[in-house]
Structure P
């Protein structure tokens, strides 16, 4: 490991009704961080789950000193869970992924090494393992983001991101909802953050159910997108990147 890299990391993942996934993901995360020999904390953001995720998270926190369960009493949505994770993180680096287990947390070590000289490592799914309609929606979504915000990320919403915490510590949510990644990147870009993009493998969901592809959720996302544009347009954008 590069001696210049920060030696502490906060890892968090939003979990809404992921009772079957939160245990294996947390155990793998702890094992990876232990093997890296880095000071860490793992934050399970239980977003108002009703299926036993809360109880599973509490058991994991009791078992592992480095694990903490944070509970939303009511569902605040993905954006609310991400902002809770960002605000609750205390280490030098912040990494977040989804609680559904569709990424291999072992690839975090490669992201950590790639951070050298950058403020963030932003993942993109090498081959997205989602239903066809979600892939089509994602492509349309990215085209709109490019048009409205000028982002040139390969996979804006890929939930595998590593960021130096100093850059997010003072950020406050203005938009929320499905716009959390758009807002986060827009505000980091305004700070001139330097980032690199790195491919990450994506796997089919093996337990639980996806909730982000319903027509109702998609319609709300588009409404939030244009509201976010009105809020954030005109902000400076001076990011430096290497693809």
Structure Q
């Protein structure tokens, strides 16, 4: 198992190096939330091109937990990359002046995700960096992401890894225990957890097992849990497809 994880990590390192060198970029910027996905993505970036060429940026809102910011900063210190913090609250306040744009947690959460990505790309543009994504395979398949928000990136080092595999890689990397043990959360409101927000009544290990079973069976559900997961996969297909167009038809 350790050898397999080591080979997997080296393949990701090579992919990141190729992307950075091919683009002539000075380095990488990654949004760090204090969670496992951004921690592993940032650690991959530091391994691949050197910590001195990676910047981790925390982009908190008014509801971001203090502990998450502390964990994001500690993560950056532990892997040797620069840490920056920039609140997105002034931008959200501007959105609140438009009637209805922030009237539900769903609407506000999407605005948060897109605002964060806009800032990361502004930093990347200014400094000649590439933006590192933090999406994993489980959430990608379920559509648990925001278009042009957290799903946007120049490189996606963990997109091929299920959530449970991200955790395994984090352990192999020796990342901070408090990050490895934390309940996954997008930090959209106090007490929010990703598993509860998904509304499937399943844990991440159960979701990953269902996804793997569905892939083996040609996407035919074998039980109620797999049926619920399959429903989310089908409903979110539009998030994994390129926008329809007529390019090449004329």
Structure R
């Protein structure tokens, strides 16, 4: 019950990592605001959480006004804000020449813009309660992938925006960190996870020997938001089963 009496907003809470994160904070006593762009998805999750400390808000994180309204609604309902989890994200794009400009813009607006919008709306309230921000970046925000230019760029932006906010707001009592998952079982990665050849390639680099589950990532988000991480600020924490421990050379054993 590390978050009893705390108020937490989770974006992208209708599935995957966001859903698991909302459930984890609720299990640990928090009042949780589930934000998503499809009401049915977030409402489905909310039905299984305590009614007196669960709130659903529909918002497109790429639109500042909608995110700001969701944050203000959370504060009105629960009296303040302690944790902002900027998790919502999408995937689109290929190489630069094969990526449509409209797809590039949508990925940047959602993945990087969503973190900016959520943080900007939440920070005045987080400063009052000396709260924290946890963003969902990716190992794709620490290094590049083949054929994922837009996604790589957006997650790289999330990683460095996390560091920038940690510098700017740490002295005001607000810690800012991010998780960087590798392949995780979500709606976004369903096609990859079902492809045995792709998973086998990942297993060559992932010494823990399995793909991540959303709950694996949610547990680390909860840690970063907790008092156990009170001196952790500006960290992009890989939650990747050891994938980034490799320098990229093949296993010659």
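Structure above, values below:
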| read-out | value |
| --- | --- |
| semi-axes √(5λ) of the Cα gyration tensor in Å derived as 25, 23, 17 - corresponding label from P, Q, R | P |
| Of the structures P, Q, R, the one that 5.0 was derived from, the read-out being mean projected area of the Cα convex hull in nm², for residues 19-98 alone | P |
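Read the figures in this text as sums done on the coordinates, not as results from a lab. Predicted model, so just to flag it, every value in this text is computed and none were measured.
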